[in-house]
Structure 1
Amino acid sequence: MSYALVANLEPIYGLYCATFPLIVYGLFGTSRQLAIGPVAIVSLILGHGLHEIAAPKLEDGSQNPVYVQLAITAAFMSGVLQLIMGLFKMGFVTRLLSHPVLSGFTSAAALIIGFGQLKHVLGFSPKSTDNLFELLADILVRSPKEAHWPSLVMGLAVLLMLQTFKSVTVLKRFPAAMIVVVLGVVVSYALDLGATYGFKITGNVPPGIPAASVPTFPSEHMGPIFTLVLVASLIGKRAPYQQRSSRARGGARA
């Protein structure tokens, strides 16, 4: 659900992406340990790239259906492109992305994602900019007057809990994220955080699954979408080669 928010989509689309890939990979995949689903970097690329084409939200704050269709089209094209790359054994192309370039990209993406998600903790939307220093300055200036302090306290408490699960040896065996989410839902429901303290809650999530349909391919946007899909596909396929290279180096040293 959080990956969907990074991509400027409603949380329900994150649930779709966390469900259907598992079913498909369970039928056709070969690994029993491989994690399948959306990742932060690809979600960031999708959200940033599509935002240049269409606004994620309408004036009334609801999801822009045009943006949703573009996201579905980009996801479909990315799947087709990766399938073609797999059939023609083109995974070696990702080796052209050097480790320093990829490492710098992922580090910058982590900072952008982290500061971009502060709006959910602070209770207001910081200035929309690609300059990290301008974003940080805007947050520091506006936080004393505009921050929603109950949300900030809740966010810090959640981070503290996650860090505790990560640091304490006995607690490392437990699914920290799941426990925190369940506790958050229980506390929100029991104390009615939305009405009592003004928290922004997810609200009702549409039940069921969407009907199957053919993605639309808007001719006026196909160029930018293809560029976006190409970058996302290459970044998405780079990880296995990094892991393989790391194991090879480890074996050589041993």
Structure 2
Amino acid sequence: MVQRPIIIAGPCSAETDEQMDIAFREAGSRGVDFVRVNLWKPRDIPAFDGLKEKGLYLLTRAAQAGVNPGLEVMFPDHVSMAMDAVLPHLKPEGKLLVWIGARNQNHFLQREIARVASQDPRVMLMVKNQPWPNDKHWEGIISHVLDVGFPKERLLNCYRGIAPSPSDHNPEEFRNIVDFESAMSMKQKTGVPMIFDPSHTGGSVPNVFRMGEMSAEYDFDGIIIEIHHDPEHALTDSKQQLTWQQFDELMEKMHIAPKQ
């Protein structure tokens, strides 16, 4: 891990005002680059899938609190709504991060999301790898995004591993299987900074720590991690969300100094 990585941290999904106000305060005190304010949360089975448009005011609230919000988007209009909620309220050096998640493998949507996000220099775009092993496909997503004119200097890659198959050797029961060399190869091929996701690869608090420490041996440019002030009662991904105190412990283990 580089000395001054990009840190994206906060709850898996935005749930309540209290939860997000705590996240804004805790993230701000640690110099976190982007706070997760996920409003749309695709799920494997029907369950809480986000506040959706009703939560857009939380993006505004984040910007007004002086922190940069970040969120997964599924459709181009999600980007437009997020930009409208955030950009008028950002501090001068502020930014908005949107990302294309692992479930969104429709290149028509990927292209339109990138096209909308390209319209303001304060908007950054992150692309997560697809949940199956295929470097050509992952590289293709980057190509589609760049092909519509999204600036490479505002683009991030994110490695979140691949979904395990029954034949995979996985004695520690990680949520996703990792191939760090593949992530490093993609970083070199594309020339795009690579973020690592220990939450979706780990799947449990002990495994998030293991993944974080393992990733520190590689040249990642940042980390995206799920943190909740009360993980036991989180509405999504409760088993893999750290507390803010555990986040501090992980940063220390990964030799990442707090940002001021």
Structure 3
Amino acid sequence: MPEGDTVFQTARRLAEALTGKLLTRGEIRHPRLSTVDLKGRAVQGVRSVGKHLFVRFDRDLSLHNHLMMDGSWRLQSPHARLNHQVRVVLATELTMAVGVNLQQLRLIPTPEEHRLVDHLGPDLLDPDWSAEHAATADERLNRQPDREIGVALLDQTVMAGVGNVYKAEVCFLLVVSPLTPVSTVDTQRAVELSRELLLRNALRPDRSTTNDPRHDRRLWVYGRTRSGCLRCGARILVANQGEETRERVTYHCPNCQPGPRG
């Protein structure tokens, strides 16, 4: 699933390409919205909130979408051929933005965008992030002290933007297993690290939590089942974490991250 930094980058690219431009073509290939024609509307801006994305048009209209597991936006020539996976087409004279495999699509009045994100915790990439945001995220992390820290970090109602990659990497930097109860974790540091890592990668094309740009050294533990822990070389443990449909694979180093192993 795309994480907060990916959605932030997507919003930025779309904004640079579309803001202030008139649409020469505007289609939404969704059963409920298939008759909508956005041609002639001006794009006012693009905004991300956690993993949610809003494209704003004139006359107070916004297109909301969530990239889910496989969704993405691409920029290409206005004359490019489209395949069956395209769900949204927003074209100007110079470029065409296509939304691929988008699962959640809604048209709503721009002033009502908040209704779709009010349930979220503080957005870790909010440009107006403050000590109050950090305190709110910390308080929400601590509401369920027996909860596993890995599960809590993925809860978007706690703070918005962390996905499975950052969950694993934040736990590594906290020096705890992702299966560790929240009550034994420095939650203030967890919030700080989560924002720090997402902010560091918000404008970087290749995500790195280690500050090393080399392909095989960008992450400490996530996905390193063949190469081992980047710090100590130990074999990475893999465990399923979460319940039912929310179950996700998690990675951790048994040497560098004390706590439950799963």
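Among candidates 1, 2, 3, the computation of Cα extents along the principal axes in Å, for residues 141-228 alone that gave 38, 28, 17 used structure 3.
Computing percent of Cα pairs over 28 Å apart gives 44 for which of 1, 2, 3? Clearly, the read-out refers to 1. From which structure (1, 2, 3) was helix-only ellipticity at 222 nm (-39500 (n - 2.57) for each DSSP H run of 4 or more, over all residues; to 500) calculated, if the value obtained is -11000? The correct label is 2.
A value of 50, 32, 23 for Cα extents along the principal axes in Å, for residues 61-180 alone, calculated from one of 1, 2, 3, originates in structure 2. Taking FRET efficiency 1/(1 + (r/R0)^6) of positions 101 and 197 (r between Cβ atoms, R0 = 30 Å, to 0.05) as the criterion, the top structure among 1, 2, 3 is 2, with the largest value. Structures 1, 2, 3 were shown, and relative contact order in percent (Cα under 8 Å, 6 or more apart) at 16 was computed from 3. Look at distance in nm of label points 7 Å out along Cα→Cβ at positions 85 and 109 for each of 1, 2, 3: the largest one is in 3.
We did not get these values from a lab; they are worked out from the coordinates using the rules stated. Here the structure is a predicted model, which means the values were calculated and not measured. Cβ atoms are built from the backbone, for glycine too; each structure is taken alone.
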